[in-house]
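Pasting the structures here.
All of the numbers you see were taken from the coordinates with simple rules; none came from a lab. Predicted, not measured: the structure shown is a model, and the values here were computed from it. Cβ atoms are built from the backbone, for glycine too; each structure is taken alone.
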Structure 1
Amino acid sequence: MKLSEAGELGLLAELERRGLAQRIEDDAAQLDAGVIVTQDALVENVHFRLDWISWRDLGWRAAAVNLSDLAASGAEAEGLLVTLAAPGHVRVEDVVELYEGIAETGVPVLGGDTSSAGSVVLGVTAIGRSDRVPGRAGAKPGDQVIVTGRLGAAGAAFRRESYVRPPLRLAEGKQLAAHAHALLDVSDGLAIDAGHIASRSGCRIAIELERVPLAAGAKLSDLGFGEDYELLAAVEGPNGHTAIGRCEEGEGVVLTLNGEPYELGGWQHFR
């Protein structure tokens, strides 16, 4: 089977089935003493284009997508490990600007690596600690489904051949983690990420799209783009956040717009 046939989720399932990976079902790895670790790689012309983004914004982005996984784990961020692979013609000034963007998140760089490569590849590992990680498996019928902010900004920006800075929701993540039954970040698209909670929790998630707060310039179709990095949670009550749906008996995700069925796409690597 080819990677294009299995997709990212199929590949991860196969690795876990063979015992080659374990405990990979949530946003980040949970270690002893509440330590939380997560890692993402950004690859030029896959995750970003340098003619669409500044080096400073790329640095923020690389840090923020990892900090989003810490937020979804209710973690306090402690540091970042940064690996940069780049062609030799990249200017030192550009790399400094990249690290300045990372520093703007307020989370220190504690180590990492550098290497030469044919294109820019930026790998970041984020380390934090959490008292309670809700994970994806605890949602239950009767829960409300909430989001922490407006969605669709990333898709709208991409249509304009640009990128927006992902939000940092570490404070909201800690607040939600104290009581949420399930919690993750919206990185692959609203429907796909809601589906992660539904499948792990053994329930159906019904989302009313007219209740989803859209970012300026966003369309409903942008909700399938992903990369919004807001938090999506199953909770007993919204507690100041926007409720966009509910958990029910059943399985899967049901999307409606003013009572009518609606379909959204989503992102999966290799496909």
Structure 2
Amino acid sequence: MTAALIEKNCEHGVLWLTLNNELQRNPLSSEMLAEITSALASGYDDPDVRCVVIAARGPVFSAGHDLSEMARGAGETQEDWRARVMSILESCAAMMQRIVHGPKAVIACVQGTATAAGCQLVSACDLAIASSDAKFCTPGVNLGAFCTTPLVGIGRNLSRKHALEMALTGEFFDARDAERFGLINRHVPAGDVLVETRTLAERIASRSPQSIRDGKTAFYTQIEMPLNDAFEHANRVMVEAMTSEESRLGVEAFFDKRAPDWR
């Protein structure tokens, strides 16, 4: 029986989605994209899930798209090939946006190398904790292409010059550079990356789910707006949040000096 491409485990309000195809370097194949998308949908709908972690097995977090799948098939016309590759890219873009626009926080736990669309996956997550020996790369330029789609997410995490340095050189950057660039929140020794991610995820899972859902959506909406429009939008969301029943319960718990019960 073929092992699942993703292992799923939920504990303490945190859903762990672990990429489980290490022999092929956890590629974002069509099948893997479909499994991630489905697992995210289930996690978002599950009230017991308060936070999602995307992790991986093996020395590679994800090598990006499966190049053998992207190659032209025997007897495949140029038009059919282009249409098939576009379909894969659209599925990948939809999955990345599902992370960004999802109602719950998603954390990348990067234990190894993340390249191309694998690096894009890190950039799509709300937060990222990496092993100190992890490396990051957008190598399309080395293969006669360019990591155009990975740069959509990466370019929204990094400054333009850092993003283009990655894309134009196709070289590996270490975890210190990734933190300095803004691709990850921080890096920790390899033996601590799971514990550090778990601690962060469980801390988020203990917070108000309504405020995280509405606040995450508001953040990604306003960040693309002009300053004045951003304040207007944020003000409307803030009013709704501060006058909600959930906020009332949170404020009462604060004054009573007790932990709120978000159930």
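Quick check on the output: 26, 11, 7 is semi-axes √(5λ) of the Cα gyration tensor in Å, for residues 70-109 alone, derived from one of 1, 2. Which one produced it?
Value 26, 11, 7 for semi-axes √(5λ) of the Cα gyration tensor in Å, for residues 70-109 alone corresponds to 1 out of 1, 2.
As an exercise: relative contact order in percent (Cα under 8 Å, 6 or more apart), calculated from one structure in 1, 2, equals 17. Which structure is it?
2
When mean count of other Cβ atoms within 10 Å over residues 190-197 is compared over structures 1, 2, which one is greatest?
1
Given a computed value of 18.3, 57 for Rg and Dmax of the Cα atoms in Å, which structure among 1, 2 does it belong to?
1
Check the numbers for distance in nm of label points 7 Å out along Cα→Cβ at positions 174 and 246 across 1, 2 and tell me which is largest.
2
Looking at structures 1, 2, which one was semi-axes √(5λ) of the Cα gyration tensor in Å, for residues 150-221 alone calculated from, given that it came out as 24, 16, 11?
1
One of 1, 2 was used to compute mean count of other Cβ atoms within 10 Å over residues 230-237, and the answer was 13.5. Which one was it?
That value comes from structure 2.
If helix-only ellipticity at 222 nm (-39500 (n - 2.57) for each DSSP H run of 4 or more, over all residues; to 500) computes to -15500, which of 1, 2 did it come from?
Matching structure: 2.
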